[in-house]
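Trainee: Structures given as structure tokens follow.
All of the numbers you see were taken from the coordinates with simple rules; none came from a lab. This one's a predicted model, so the numbers in the text were calculated from it and none came from an experiment. Cβ atoms are built from the backbone, for glycine too; each structure is taken alone.
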Structure P
């Protein structure tokens, strides 16, 4: 597995470097490796599947012994409910579990098939029901429910459910052949102790063909520059460059399904030989306790166009972003940071 090494631009004044080692970890569980991440006390591997039968009167959970070590991860389960293969036969809900902290604190994404009017051939329709629940305080609370007549196998065939966790947002997708985006909802951010797994409701049978957990494992060394508030104040007091100084968050234009703002930052621009170093001062909301005054937040590099700069930005999780990032000064008092890959723009105003 290849490791990607990012070298963040140096701060000329103190020659500090930031390194980010990043690799995507993938954990597959299939019959050929006997589903090694799952304790199979309540299930058995048979043929090409992990079989779970729930003959009890309560939900059966089978949790992975792995946890996601990042707030961004994907968990996917491909499974079938063989009891639903008969015409008009409803299936007990089956699906996946995520954000599991305790028996009284986790999320469930379940799929079941049913007929709307099983005794009326004129109006009867076969559907699948997809439901997201929060389990807590001895109750199961519905967050999102939807009925679908296509895109999923409506009987005993294979379907896939997938969640992509992005900080405090879960993106749900699924289907029988393709992963189709279904909905997004906000949930509390996951932590490294959260687990995931599969679930079968009472009376149900679930045949799990495979599971997949993937996340980006990052090792980050953060660049702490020499700049403090006192040094910045003294430097700006003598500066004749109109762009040097403090800049405050003004507004944003973002697709929240792609990017989220990490904080309403105050930054400082300090001139260097190629443009400007962007220094973090305050305002972090994501990883607030890890961001400290004087850290490198980004860089603006001169181009042939007046007041236009190529940019590098370090996001709230200390990952560098430099794909087509641009900075532009408007009338000398607005700094426009554009992230076209993420369909986002953030503006800062000069503190006068």
Structure Q
């Protein structure tokens, strides 16, 4: 077999010089990967090596003016996006829209499976993904253990956004993106304390998702820092059904003999529901109770009530998931990764603004 690393301009060895970047773009590979193949370096999957070598051989035998063949070198690829409740809230749709845009720009076909709408069993889910011939899988907002187990068993590159508490990348058999929550919520608690709050509660299902659990741990850290007790009677941490959130919070508030000085809410949706329910009961926000949330969901207009939050850049999350999946597809033997995204805390107390 000819040694591709010794390609020289036509006229010296009789071989054409192939622009590495042009070849990398056409094959949807990194420049480094193409360089490794051309120079017989290790660390590239065998199927990728074969793709590069076939492309080079094709170009070596093509006429000089046949560079327009390059865009056709990339094989058709497809990615399955498995999501739940993604069409129910702008927060999730922003992520999905960015994923779709990034895949489209790369000419990769997107198969969208709304898991909650289709109501697929674990076996049906696995069969559906295999039948569609997906090259990789993106997973958003899936927290049912049987579905997660079925996905983990599928031998395809996978990237998850969040996971069930206790499950890491090795359990998922794929890469895992997590939003940092412990440090950011600790900072939110510190801010509430500085604003005069001494009795602070927490509202959020900590068994639902790893990110929720991290935020609960951050709450406890912040309370410990301030020398304040965590009072079970003003903390709602039990499992809550997605469609029962408002009713669960209402029952929780009604069970109290006195509302606390503040609540740390697991996300902005919970903060929005809590704010409305408190005001229905004659409690002013932020006059009587100070709230904090997480996500920076602008549709709730929480900034008008001084509700601090944590800014999640949804589009960047979608873009990051795509780039990680493409890396995983190109490097299937690489060790699994857990990637922590650290969003910025936005404090909205008196004289603090949105900085």
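Trainee: Between structures P, Q, where is FRET efficiency 1/(1 + (r/R0)^6) of positions 145 and 297 (r between Cβ atoms, R0 = 35 Å, to 0.05) highest?
Mentor: Working: P: 0.25; Q: 0.80.
Going through P, Q one by one, FRET efficiency 1/(1 + (r/R0)^6) of positions 145 and 297 (r between Cβ atoms, R0 = 35 Å, to 0.05) is largest in Q.
Trainee: When FRET efficiency 1/(1 + (r/R0)^6) of positions 209 and 249 (r between Cβ atoms, R0 = 30 Å, to 0.05) is compared over structures P, Q, which one is greatest? Numbers along the way, then the final one.
Mentor: Numbers: P: 0.05; Q: 0.95.
Once FRET efficiency 1/(1 + (r/R0)^6) of positions 209 and 249 (r between Cβ atoms, R0 = 30 Å, to 0.05) is tallied for P, Q, the winner is Q.
Trainee: Have a look at P, Q and say which one yields 20, 15, 12 for semi-axes √(5λ) of the Cα gyration tensor in Å, for residues 97-168 alone, as calculated. All intermediate terms of the calculation are to be shown ahead of the outcome.
Mentor: On the way: P: 29, 15, 10; Q: 20, 15, 12.
Structure of origin is Q.
Trainee: Supply the structure label, taken from P, Q, corresponding to FRET efficiency 1/(1 + (r/R0)^6) of positions 161 and 305 (r between Cβ atoms, R0 = 35 Å, to 0.05) with the calculated value 0.15.
Mentor: Working: P: 0.15; Q: 0.75.
It must be structure P, since only it matches.
Trainee: Moving on. Hey, helix-only ellipticity at 222 nm (-39500 (n - 2.57) for each DSSP H run of 4 or more, over all residues; to 500) derived from one of P, Q reads -12000; which structure? Please list the in-between numbers first.
Mentor: On the way: P: -1000; Q: -12000.
Only structure Q yields this read-out.
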